Structure I
Amino acid sequence: MSARTDRLKIHHFLPYSRANGPGVRAVLWVQGCTLGCPGCYNPLTHPPQGGQWLDIDAIMESLRSLGRSIEGLTVSGGEPFQQPSALLALFQRVRAETDLSVLVFSGFTLEEIQRIPEGPDILEHIDVLIAGRYQENLRLARGLMGSANKKAHLLTPRYSMKDLQAVPDAEVILTPTGEIMLSGIENLIW
């Protein structure tokens, strides 16, 4: 991955979601993960050669264009903390330029993130961190937790555990182009 701070390798951007954190949120899935958790819900986000590079300016423009129709940004993956410099640059701008909340899903534990050089600075810009490797034998798929070992860290007072538990486990989205998209912590099977 690039160490550039002006762009992120992105798998997908979803402007509106109710199943990826409290309220209506924009969701950004980053591309690239080397953790290799067996049974991961998002294996297509793992290869570094997938996705596309997106400038932080373009991400911020997308967020601003949504106006007050969203209350936050959720970043998932892939593994967001494997692009720490760009992640920090994005979150600094989100905090400085918007009143959006920030929720991040990571396979790293809080302690591992604190050891990443930019980790402590990134954590200062996050409201909720869902952390820990997915463990297929502990599958939970409830309350934003993929597996029972994951931990929700409320890093600011903006949300409570009750807020997280109220998030739907999954959603079905019909895109403007007619595609059906499944999103959320629960892997819906038809």
Structure II
Amino acid sequence: MQVFRIFVGALRENCYIVSNAKNNTLVVDPGTEADLIFNKLVQNNLTLKTILLTHGHYDHIGAINELTAKTNCKTIYVGKEDIELLTDNEKSMAATVNQDAVFLEDKILKIAEGTFKLEDLDVEVIKTPGHTKGSVCYLINGILFSGDTLFRNGIGRTDFWGGNRAELEKSLKKLSKLPKDIIVCPGHGLKTRIGDEL
């Protein structure tokens, strides 16, 4: 498994490209700058199969329309409670940056829950509400993609629409039960390990 991190947008959101042995690829949180993400795929001869969203805030979803058009990838995994953020610019805060909503008409939405595979990539979905109602983390071949739930030296904010501090604390307690050496790739900032944070 290869993992590429791309900093995108004014908030320097971490978009991750996760590829398997056959160069088939998942993209986690394509926040903006679709051209940058697409060029990384092309440069490494990668085929985008699926988009995984940790949550529905604008800085994590902004490149979806353009990226799916460029790659013909139409499958998107998202937490059930965050589906409405994809099309509601107020709740996702996309209105603050004049960003379009996600065009869902030609896309296949899958609820992020349980486990699934992309060939040799094992994806476990961990529900972690708190930052948003539908926040999830993805544990892929031993690496946790935590979105805005857990950062290096920090945790997610809960003062946006759908945020809930008590729920976030429950989610962090759930994550604390993972092996301490699990690498955490957060939505912003540098990677860390579960044992260093929880």
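Some observations on this one:
- Comparison of I, II by distance in nm of label points 7 Å out along Cα→Cβ at positions 103 and 127 - largest value held by: II
- Structure from which 1.6 was derived, distance in nm of label points 7 Å out along Cα→Cβ at positions 87 and 151, options I, II: I
- Here distance in nm of label points 7 Å out along Cα→Cβ at positions 95 and 143 was derived from just one of the structures I, II, and that gives 2.7; the source is I.
- When relative contact order in percent (Cα under 8 Å, 6 or more apart) is computed for each of I, II, the largest belongs to: I
- Ranking I, II by distance in nm of label points 7 Å out along Cα→Cβ at positions 23 and 55, the structure that comes out highest: II
- In this comparison of I, II, the computed figure 12.8, 41 for Rg and Dmax of the Cα atoms in Å, for residues 79-158 alone is attributed to I.
- Top of I, II by mean count of other Cβ atoms within 10 Å over residues 7-14, largest first: I
- Structures I, II were shown, and distance in nm of label points 7 Å out along Cα→Cβ at positions 47 and 71 at 1.3 was computed from II.
The numbers here are math on the coordinates, done by the rules we state, and not lab data. All values reported here derive from a predicted model rather than from experimental measurement. Cβ atoms are built from the backbone, for glycine too; each structure is taken alone.
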